[in-house]
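Structures are listed in the sections that come next.
Since every read-out is calculated from the coordinates, none of them should be taken as a lab result. Here the structure is a predicted model, which means the values were calculated and not measured. Cβ atoms are built from the backbone, for glycine too; each structure is taken alone.
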Structure 1
């Protein structure tokens, strides 16, 4: 029988990108309540500070780290600060992302670049830095990508957003294979929500019928999925495992 528990993460460090609102902020809140030290990366300092004040006095603690996840130098600075001030990274939640409306046949290059810089390259850089730190400190950590249903099925009018999320799907599988080949116990999880009531979803999509039919859900449900994934047991391989 699988025993679910967050006890092993108490006092440990989690890094969450896109932590200032929506799914990221909700995940941060749940992890702090579970007793973790959470480094919240996002651009909006006022939102981060507001969340830190909201979570003051909880079992864990939230640390605002102003970061533009589309810029490598910002990510490197954020991880350096986290390691120096909080300790080794045990969990990374790659949540930061942006969507885009439009077509590929007549699209805007700046929009394409911004989507891939954040949704793909930012995710890759953060993942690399987290795993580098986990390996250096012999941490059997957990990487979670907040993917999307658009990473498995293309919807017309989403510009290159689906392509960026298909890339996240491939990156999760690539990382799984790499970690397995290294016999690493670091875990990788990809979570692919549908419509979520967050700022990234255009207002015209948030119709009353979608709520009634359960086709749009709150960020709390995604955070619950993250907690479930983190609660699953560590991976152990027998001597006969390949």
Structure 2
């Protein structure tokens, strides 16, 4: 008699659906697939050189992340940038992240703080724009919060970070040509690590709150500029 172990096949490579989802997500977050633009399944399948089926499954996942809006007739619209959505993302982030930071600052080891301090310093290199540092940027913030974050905290924060990523990439990308912005970026993240190193919950929470407020302000400015407001 066959057992579940016999029936379940080991995974030897990433599925086409997973690969399609990751590449479409990357293209949306980077702005390659522009907000508000409509694409047919045929267009997307042609871009990725796959069949309709993995594209359809990928779009279902991305719709759940708020990145696309599927339309009847085999098409999808890249979710437009929206000021109310941006405020909502940051309202939820300010509810969660400072509180987690207040607990995490007492749990991080000195070795981990040293590692994060070195990573923060790297964010200020002039040759590194926002597109170059973004994946490491998310990992940096997750590492600061991880000791006190539950699995559900991480799931929710990951969703919020992905939802806000387009706004942040656009906002900070507009500032990349300014050499002073790179030093500010370095200092902002080094200061975060220093706040956590105090081991004082109120200090770490306030630093995260200030960091979020600054990011939201820059994202709002970018959104206003993009809309011509």
Structure 3
């Protein structure tokens, strides 16, 4: 569903921040992109999205070639209501209106945002804004999700709803690349991992592969992370 190789990318010419990173996601697979702060996770995601001016890379998205990006920090238009944000996303994806309306209503009720659908996001809490990003990302049912630190600001119920919805999307064949620092959750839900440190991939594969790379065959992901980074 996603096949990408980053030869080098950075914020200045001839000054690569990340290098030689391969990212592949199969249909229905959840791949965790993990690493310490400043390791290059966000730069890798920006490169995949074509946001880096200085980058040597290639990326291919399979399926319907439609992807959704859910950013770490919520972004919104101050003058658009929550419903109007969803409507705008539907227009960008060229969704049929009745299908959009039904899915939007279901998502709003699922995440407890129905009563504020006509409110401006400037009045929302941080957690509500994060849920708005999830709603916008899930509205189009793309074949590929790129998600950056989705758990920040979410309460336990919203986190549960997000994980259930993510599993539903994977069951229909959607792939997911997710950057996160919540390693206990990542260990439980991810099929494979790409561990980045110092701008390069230091280990990748299943949890068993990561354990082998760390020399700790019975270790938790957190301990492997500590050893490898």
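Structure summary
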| read-out | value |
| --- | --- |
| Distance in nm of label points 7 Å out along Cα→Cβ at positions 20 and 172 derived as 4.0 - corresponding label from 1, 2, 3 | 3 |
| Ranking 1, 2, 3 by distance in nm of label points 7 Å out along Cα→Cβ at positions 68 and 140, the structure that comes out highest | 1 |
| Mean projected area of the Cα convex hull in nm² derived as 16.3 - corresponding label from 1, 2, 3 | 2 |
| Relative contact order in percent (Cα under 8 Å, 6 or more apart) - highest-scoring structure of 1, 2, 3 | 3 |
